[in-house]
Structure 1
């Protein structure tokens, strides 16, 4: 790991242990084993380090999404994939994404830090809302809107549909963060949630088969 990435890794650890406000650039430099002036050659201040951590985390997620053969950021591109996969494939994909967010150490430390610090810092509260509410709801809302337009899902309120899907998943994630022993049950619940969601919103296997033939 090069110095730039070591700085991010040690900063994230410190932020998750002590809180963002209680960590200074000198603390990060000491953990990396360099002097503060050397750190400034890579990042101009603590905010720049924080921004780079978010960028790195998003990059890691997109790499994972690619490994799962989805885009992860482009709802239109992913809608073309979701319109043709079976319920069983959807459950497998959902499990893989859930376990990634739960176990990826970088993502887990970042989530821990923001969960705590959102109550102490307006800037971090905004980052929390963007990362765990606004962005995923926006992406999934566009995704489901396209699924409805394609006849795969049925609803007259995409916004509520999106909340129905996302909110339980994030709740299961927070449960496992606090009690890792509940992971096995959480995965079972996630499977049941996806099946119930499909049933509730009339996921059409017939339309999925038609979409496959069009490809």
Structure 2
């Protein structure tokens, strides 16, 4: 069984919480709190999809969310953090609600501690969508795809694209001038791979 990649040893004292990242939170380079540890994982009984941004100031970007779906699942990263950091994560995930999940729904090869609460962030669907047509920011998608490549390999990255609903949403080419505030730097090999995989699924693009 794999050990957790950790900044410190996890104990059973319950002095940390966990949240399941399925989008940008999968990429450790986008995390803004001093996390305790993180492990690749799969959340059973949930599925991932693109949805329009709520009606708020800013570009009408498509965002990722998850919804309960019996018999399905989605890959991601189980992040262990300090309880006092949750307020900062909640602020980052504004217009999402933090939902407690059953630890039995978390599938991972890592050895997990005995006692912790786990959450997932779900978009507030009751908010009206932005009136303009949604588009996926390529700078955001790059961060997500890089995270899946690092944590789950190319097979997992392909599975992310296959299992995520509404990938017919157009992609805005903003890689040169990223609109996503936590954009990442890609290696040339990553750029070529991501562009190739998007071409394989017939992704539609818009110029920024």
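With distance in nm of label points 7 Å out along Cα→Cβ at positions 109 and 189 computed per structure, which member of 1, 2 shows the largest figure? Write out the running numbers ahead of the final one.
On the way: 1: 2.8; 2: 1.9.
Going through 1, 2 one by one, distance in nm of label points 7 Å out along Cα→Cβ at positions 109 and 189 is largest in 1.
Of the structures labelled 1, 2, one was used to calculate Cα extents along the principal axes in Å, giving 51, 38, 33. Name it.
Details: 1: 63, 34, 29; 2: 51, 38, 33.
This value belongs to structure 2.
Out of 1, 2, which has the highest value for distance in nm of label points 7 Å out along Cα→Cβ at positions 101 and 141? Before the final figure, lay out each step's value.
Numbers: 1: 1.7; 2: 2.4.
Comparing 1, 2, the top value of distance in nm of label points 7 Å out along Cα→Cβ at positions 101 and 141 belongs to 2.
Compare relative contact order in percent (Cα under 8 Å, 6 or more apart) across structures 1, 2 and report the one with the greatest value. Numbers along the way, then the final one.
Details: 1: 21; 2: 26.
Once relative contact order in percent (Cα under 8 Å, 6 or more apart) is worked out for each structure, 2 has the highest.
If helix-only ellipticity at 222 nm (-39500 (n - 2.57) for each DSSP H run of 4 or more, over all residues; to 500) is computed to be -7500, which of 1, 2 is the source?
On the way: 1: -23500; 2: -7500.
Of the structures listed, the value fits 2.
Identify which of structures 1, 2 gives the largest calculated value of mean count of other Cβ atoms within 10 Å over residues 61-68.
Details: 1: 14.1; 2: 19.6.
Comparing 1, 2 by mean count of other Cβ atoms within 10 Å over residues 61-68, the maximum is at 2.
Which of 1, 2 yields 4.7 for distance in nm of label points 7 Å out along Cα→Cβ at positions 45 and 69, as computed?
On the way: 1: 4.7; 2: 1.6.
Derived from 1, not from the others.
Throughout, read-outs are computed from the coordinates displayed, never taken from laboratory work. Keep in mind that this is a model prediction, so the values were computed, not measured. Cβ atoms are built from the backbone, for glycine too; each structure is taken alone.
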